[in-house]
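So, here come the structures, one by one.
Just so it is clear, none of the values below were taken in a lab; they were calculated from the coordinates. Since the model is a prediction, treat every value here as computed from it, not as a measurement. Cβ atoms are built from the backbone, for glycine too; each structure is taken alone.
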Structure 1
Amino acid sequence: MSDAAAPPALRFDGVTRRFGSVVAIDRLSLDIFAGEFFALLGPSGCGKSTPLRLAAGFDAPSEGRILLHGAPLTAPPHLRPVNMMFQSYALFPHMSVADNVTFGLKQEGLPKAEIAARVSEMLALVQLSALGARKPHQLSGGQRQRVALARALAKRPQVLLLDEPLAALDKKLRAETQFELKRLQRRLGTTFVIVTHDQEEAMTVADRMAVMQAGTVAQVGTPDEIYEHPASRYVADFIGDVNLLQGRVVRTDASSVVVACDGFGEIIAGPAPEARVGETIWLALRPEKIAVSEGGRAGVGQNEVTGTVVEVGYRGEQSMLEVRTAAGSILKVSVTNRRRRAADGPAVGESVRLTFAADDIVALTR
């Protein structure tokens, strides 16, 4: 983890990049700290890869500055103390694994003994010491990914930029590699900045993350801050599954807000200092925060909704239910499958009572 009280390792200061009339990023201001694993997360076309290309020197800002440890980052790409690992890996197919890792070090003119020692160190770091003589086509996708990582790290960059580095891997290998990458970053203490569209990946590897929206930052925070306390409907809807309920503020105080929602009646949510009586507001409720109750009544500070299960999606460790209320509204509910038989859970057509605490609902005014 980084020291957030220290000056940033990498700073984007009011950076804008235009391509003709298209604005890829708009007045981006962002601080990334030394030793931090930072993620830029967003859908395709949101501008998340542009900051990496600007930091690497493959492109130049239309406005603003990029600073590395307080100094303007303006040198040509090969002279910058940053390195970039591409989504395609860009390995040289005619070179061996060891020669791929060696290439950048030879370009720097390092002594042969130092190059050999550093290549050996990098291959050991990514657990490929026994495969140094192989060519890229003789490796699996995960092994090629590690060669590219070793090559990027061999030059000992102050900041490593990773552009969708796991996109080519299958789901299981991708999940395993996420933890390998996280352990490697912590071991080295190098600042990593990863670009990804995969929410689960960003939340797994990152110390902090920025959710991008149309070339701007929608929210910056730790993964749990962004998931549990989204700043807007866009962030709430982009990160994980969520029920977004629209309603009108009935009353509000320092500890809660009461909202009249069509199809659900009045719902008590957590505090919303910006909410005003009579205004439209949205309530973000995660499916796993909803309990399927079997009896009794809702407790103090809880909300209660009854309905009928209309769909069940089995996901192995959990099932996702769609519950239709009497007024026709739908709530998504996540149920953990604690038993081996999924049939032991609520079935289609079954009437259920749902309860959820006010503190588990985030009130959003935008």
Structure 2
Amino acid sequence: MNKLCAVHTEDYAYKSIIGTGGIGSGMFFLLEQNHTLGRNESRLGALLPFKDYCKQHIILHYIATLLGAPGRFDVHPVGKVGDDETGKSLVEQMRSTGMDMAGVKVIPGYSTLFSVCFQYPDKTGGNITTGNSASSLMTAGDIDEYFSGADHSGKEIVLSVPEVPLDARIRLLEHGRKRKSLNIASLLSGEVAAFREQGGFALTDILSINIDEAESISNLSVTNVSKTEVIEQCVQVLYSENPSISVLVTDGPGGVYAFTGNDIFHQPAYRVDAISTAGAGDAFLSGTICGLCCGLSLHADPEPDAISLGNLLAAYAVTSPDTIHPSANANVLRSFSESTDTGKRFAALFRQVNECSL
């Protein structure tokens, strides 16, 4: 089977992942001009034939594709989709990668989550996502119901990501803490205060955010202070809430900054010809999770480590116009690593995690 394998032992370090977050689709617009879209501005943009997916789907897709093997690593999404063709199609797509879809409910009378993504000519961009879709109906009670019937064994990861209500995501982290799971979370800039108030930072082992979200946590702006100051203040705030937390801050082509309990370190992005950066942060987190499951440490010197695998998957992901690269698998990822200007580093990584009997 075309999967990554464990580094030091026969089995993965974790046996399963349980996630909640958005499941949906969207459309892409390529905007004219690079300046940030203004509050009252109208601007022309080209509608692009790209496929867009939401956070939980993107992250779990790569994990299922690179690790998923019945009895060795199981992927359990928890969420809601509408009773429409889009929802049915997404459920089948996720099932086809080997995900256990028992935790995803189809809700009559509601549409599936939908996003409008916009991209500037320089390949950066953002999105607007529906707030009244089936995903918006996820509750803490739904999470309780899922765990009342869950029969998972072995070490597990819990993944809590946006595009479902915060109450449900916090409850997932609470269950994860009780089950001694590895709790991984991300959040949006506008959710920082509520996430803190509900104890989200204290419940999180690894927080994955981008530089904009780091600004919100630090209450600083890169227009007024240096990026280093923003990240240092962000880490200080999070450390005061949870001294055990690890923090990953993605910065697009600027690479990733990470705090793993001691120092903040920077790993540059791998140089590729990007087609679209949409979904790159989710791909990074997914690759990092895969690295941890394979037994790599979050950060190691010298590499390979889980973050370098995350950076590699993100670099490969941006070579597709879609937010999920349809060709991603372990062998393709290895070939891609060997084609980069840092191929030797990746070759060492894949000698450890890709040459196995899976």
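With mean count of other Cβ atoms within 10 Å over residues 134-141 derived from the coordinates and found to be 20.1, which of 1, 2 does the value describe?
2
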With mean count of other Cβ atoms within 10 Å over residues 110-117 derived from the coordinates and found to be 12.4, which of 1, 2 does the value describe? 1
Where does the value -0.41, -0.76, -1.05 come from, among 1, 2, when log10 I(q)/I(0) by the Debye sum over Cα atoms at q = 0.07, 0.10, 0.13 Å⁻¹ is the thing being computed? 1
For structures 1, 2, calculate distance in nm of label points 7 Å out along Cα→Cβ at positions 86 and 286 and state which one comes out highest. 1
So if we calculate relative contact order in percent (Cα under 8 Å, 6 or more apart) for every structure here (1, 2), which label has the highest result? 2
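Supply the structure label, taken from 1, 2, corresponding to distance in nm of label points 7 Å out along Cα→Cβ at positions 62 and 126 with the calculated value 2.3. Walk me through the numbers before you get to the answer.
Values: 1: 3.6; 2: 2.3.
Among 1, 2, the structure yielding 2.3 for distance in nm of label points 7 Å out along Cα→Cβ at positions 62 and 126 is 2.
Once distance in nm of label points 7 Å out along Cα→Cβ at positions 22 and 70 is calculated for all of 1, 2, which comes out largest? Walk me through the numbers before you get to the answer.
Values: 1: 3.9; 2: 3.3.
Max of distance in nm of label points 7 Å out along Cα→Cβ at positions 22 and 70: 1.
Tell me which of 1, 2 gives -10500 when you compute helix-only ellipticity at 222 nm (-39500 (n - 2.57) for each DSSP H run of 4 or more, over all residues; to 500). Before the final figure, lay out each step's value.
Values: 1: -6500; 2: -10500.
The read-out was computed on structure 2.
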Here distance in nm of label points 7 Å out along Cα→Cβ at positions 142 and 326 has been calculated and equals 2.8, so which of 1, 2 was it run on? 2
